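Peer 1: Some structures are shown below for you to check.
No lab work stands behind these numbers, since they all come straight from the coordinates. No experiment lies behind these values; they were computed from the predicted model shown. Cβ atoms are built from the backbone, for glycine too; each structure is taken alone.
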Structure I
Amino acid sequence: MSELLLEKNEAHAAKRQNLNFTQLQNKWKELCSRAQKELRCMENDWWSEKARQIQGCADSNEMQKFYEEAQLMLTTGTMRLG
C-alpha cells in the first residue's frame with residue numbers, strides 16, 4: 001500500500017508541474033482509484049475480522065468483552081490497530 005501511495009504522490013507532483021499533459025492526469029486518476037480501492041478492501045477486511053471477533057465473544061458467552069468491543073466500535077466508528 002505504501003508503494004502505491006508513493007507512486008500516486010509522484011504522479012500528482014508530475015501532474016502539477018505539467019497541467020496540460022493529459023497522460024499524467026490520467027495516470028494520477030488511475031492511481032487514485034487504485035489506492036481508494038485498496039483502502040476500501042483493507043477497511044472491509046478489518047470490519048469482517050472485527051465482526052468475527054465479536055461474534056466469537058458472543059458464541060463463547062464472553063459478554064463483558066462482547067459489550068466492550070461493541071461499545072468501542074459504536075463510539076469511535078473507525079478502524080483501530082490492535
Structure II
Amino acid sequence: MTLEQMEALLDLLEAAYPTLRFTQPKSLVAKIWHLFFKEYTFDEVAKATKMFISEDISGFPPSIGQLLAVIRNNNKEVNHE
C-alpha cells in the first residue's frame with residue numbers, strides 16, 4: 001500500500017470517528033502507520049478498517065495493532081478455505 005492510500009484510510013477513520021484528533025501532524029501519523037501497513041495491499045487494509053468500523057461498539061478508533069490483528073485473522077481464514 002502507498003503512503004497516499006494510508007492517508008486516505010486515516011481520512012476514513014477521521015470521518016467515522018468525529019472525536020478522533022491526531023496529536024501529531026497527520027502527515028507524520030500517516031508515515032508511522034505506513035511503516036506497519038506497507039507490506040499489505042490497500043484492499044487488505046481497507047477491508048480490515050471497514051470491518052473494524054462496522055463491528056465497533058466502543059466508539060474508539062482502532063490502533064495499529066488492532067487493525068493488524070484483523071488483517072491477520074482475515075488472511076488466516078482465506079488460507080484455510
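Peer 1: From I, II, which structure was semi-axes √(5λ) of the Cα gyration tensor in Å = 41, 11, 8 calculated on? Walk me through the intermediate numbers first.
Peer 2: Values: I: 41, 11, 8; II: 21, 16, 9.
Here the read-out was taken from I.
Peer 1: Now for a different question. Comparing structures I, II by FRET efficiency 1/(1 + (r/R0)^6) of positions 30 and 62 (r between Cβ atoms, R0 = 41 Å, to 0.05), which one has the largest value? Write down the numbers at each step before the final one.
Peer 2: Values: I: 0.35; II: 1.00.
Largest one: structure II.
Peer 1: Looking at structures I, II, which one was distance in nm of label points 7 Å out along Cα→Cβ at positions 14 and 54 calculated from, given that it came out as 4.3?
Peer 2: Corresponding structure: I.
Peer 1: Work out which structure the value -29000 belongs to, where helix-only ellipticity at 222 nm (-39500 (n - 2.57) for each DSSP H run of 4 or more, over all residues; to 500) was derived from one of I, II. Don't skip to the answer; put the middle values down first.
Peer 2: Values: I: -29000; II: -23000.
Here the read-out was taken from I.
Peer 1: Given a computed value of 22 for relative contact order in percent (Cα under 8 Å, 6 or more apart), which structure among I, II does it belong to? Walk me through the intermediate numbers first.
Peer 2: On the way: I: 22; II: 34.
Only one of I, II returns 22 for relative contact order in percent (Cα under 8 Å, 6 or more apart), namely I.
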